[in-house]
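Presented below are the structures under discussion, each in the form of structure tokens.
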Structure P
Amino acid sequence: MKQTTNTLLMIRPVHFRANQDTAVDNYFQNDIDLPQEELLLRAQEEFDTFVKKLREVGVQVIVVDADASVDIPDAHFPNNWISFHENGTVGIYPMKAPSRRLERNEEVLEVLEENGFVISEIIDYSSAEADGVYLEGTGSMILDREHRKAYAALSMRTNEDLFIEFCEDFEYTPIVFTASQELNGESHPIYHTNVMMCVGSQLAVVCLASIKDKKERKTLIKQLKEDHKELIDITTQQMNQFAGNMLELKGRGDQAYLVMSTAAFMSLRPNQIEIIERYCTILHADLSTIETCGGGSARCMMAEVFLPKS
């Protein structure tokens, strides 16, 4: 099994604004006081520049426009509702925010098949929404595909039982913990695991300070070290600049890239950059509008395609 792919599915925003529906437990999200049209133009410009940068280094990006007939302001974060796997299986996930459930779109599967990818099975967990149970794809879970381990920080959007069910279905070992962030002197669960953690083929970036339980922290470190991952521990401040929201990809000639936003890159210390550059070339793009209003960053925008080719 490979840990990295050179193919992505990305959804271009057609509606864009801060989503009140998701702001309830996404403390990374803020309003920008701009007219709706201006916000959308800025988000589309950031998206298009990001896609261009990825393609320039040889990453294959399949872009699908969000469905204009439905009001889905977070459609550019597809990794929360769908995942693609090497054995031809597709996972479809239950979403906490009702507005985000409208993002699920079968047209995406048709586009992938038109591009020569083979889908042999769909495992759909979305019926769990009826029971108020959620697992938001590779936002909720960090997959080490090579070592068959899945990491999840529990929250309203990441249900432990459903996570374990996913691990049984897809043959992963579950590693569960709680990660939190401070807000106005109160501790809140971090809404998605992928804002505090990233696992590449030889690297792992984690905000260890967000895991308060010493035993859980120790277990996490042990699991990563067992797989010979070099660990970069980011601070809470760096996490708030989306330094945990990174993804390793393969570019032209199998060159490894660690992809992140410019805000994430600017937050890194020189010694952290030096460690990353031992293993990967850094690729970053300005996503400030998307980060501020959407409360998600580079990793959230990229749904990795591992499906086999026909």
Structure Q
Amino acid sequence: MRPIILGIFAALFFAVTFVLNQSMEIGGGNWIWSASLRYFFMVPLLLVIVVCRKNVSAVWQELKKNPVSWVLWSTIGFGVFYGGICLAGAYGPGWLVAGTWQITIISGTLLAPLFYEEIMRRDGSIQIVRRKIPYKSLSFSILIVLGVIIMQLEFAVSISLKDALFCFIPILISAFAYPLGNRKMMVICNGRLDVFQRVLGMTIASIPFWVVLSIIGTFTAGIPGRQQVIQSAIVAVFSGIIATILFFAATDLVKDNMVKLGAVEATQSLEILFALIGEVLFLSAHLPSPVSFLGISLVMVGMILHSVYSSKKIHINSSVEAS
């Protein structure tokens, strides 16, 4: 029960991102600063955590070893990802951004052929093969796609097609950029860094992108206001630090039980619900239409089924290999 509770609280803190980004947009803040300030604040926060864990030197060594790859994939995994999320938030409500963002589950699966895995042959030799797309696990993803389509079409009808496209396209790009950048960095690190070390390294390596974006923001939107700075700091702490720690703590507790791991991952579907509740309570947002609620429900059910099925499949495969 404890891992599930931790997973639920992680989803709650992750949802803060969508609610506060919407709050900053309503308050006149520019999406460029909503994106950039979060990562500027995350550097010292993550640095303190890694220093306290006494393993910061390994991060510098890895950064110096392959700086170009670090900057490239960190820019994609963090820069393009979060910049797109904040841009989308300028055109659509937080619950819609949170719901549409869940297509990253599908995009992560579709990226499988870009990576390789080691297979042990019967003679004991190791063969490196390209990963394959698990089409069966994608069957549940149809519910997620259908839910996103329903939400976006309803939004386009109620607002405008232009706003719907500016909300959907950046999220679609972000949904591919996030798993691509993170997985490429995991390959490059090859297990030499833990999660906090890798996130710190990627945050530092993405700073050039945020500096350039901030310069653009200064000339196009001016300096961010005090309220936006405070809210960006809250996002950095709540979503970037607390939610991440809670989620990884939850998954670490059940890492040896694939069924329970799937249940923990499925709790992240609650991000949509928490984002919706947060907007209604704190931003006086209107409730979505019954049609949009149907889309939200389909996305959440699709996420849960996808997580549970994927974990059971891993459990079965591990049992077969062990025998």
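No value in this document is a laboratory result; all are computed from the given coordinates. Keep in mind it's a predicted model, so treat the numbers as computed, not measured. Cβ atoms are built from the backbone, for glycine too; each structure is taken alone.
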One of P, Q was used to calculate log10 I(q)/I(0) by the Debye sum over Cα atoms at q = 0.12, 0.16, 0.22, 0.24 Å⁻¹, for residues 189-292 alone, yielding -0.70, -1.07, -1.22, -1.26; that structure is Q
When relative contact order in percent (Cα under 8 Å, 6 or more apart) is calculated for structures P, Q, the one with the largest value is Q
Value 17.5, calculated as mean projected area of the Cα convex hull in nm² from one of P, Q, is from structure Q
Matching 4.5 (distance in nm of label points 7 Å out along Cα→Cβ at positions 101 and 269, computed) against labels P, Q points to structure P
FRET efficiency 1/(1 + (r/R0)^6) of positions 45 and 301 (r between Cβ atoms, R0 = 35 Å, to 0.05) gets 1.00 when computed on, of labels P, Q, structure P
Distance in nm of label points 7 Å out along Cα→Cβ at positions 93 and 197: greatest across P, Q for structure Q
Value -8000, calculated as helix-only ellipticity at 222 nm (-39500 (n - 2.57) for each DSSP H run of 4 or more, over all residues; to 500) from one of P, Q, is from structure P
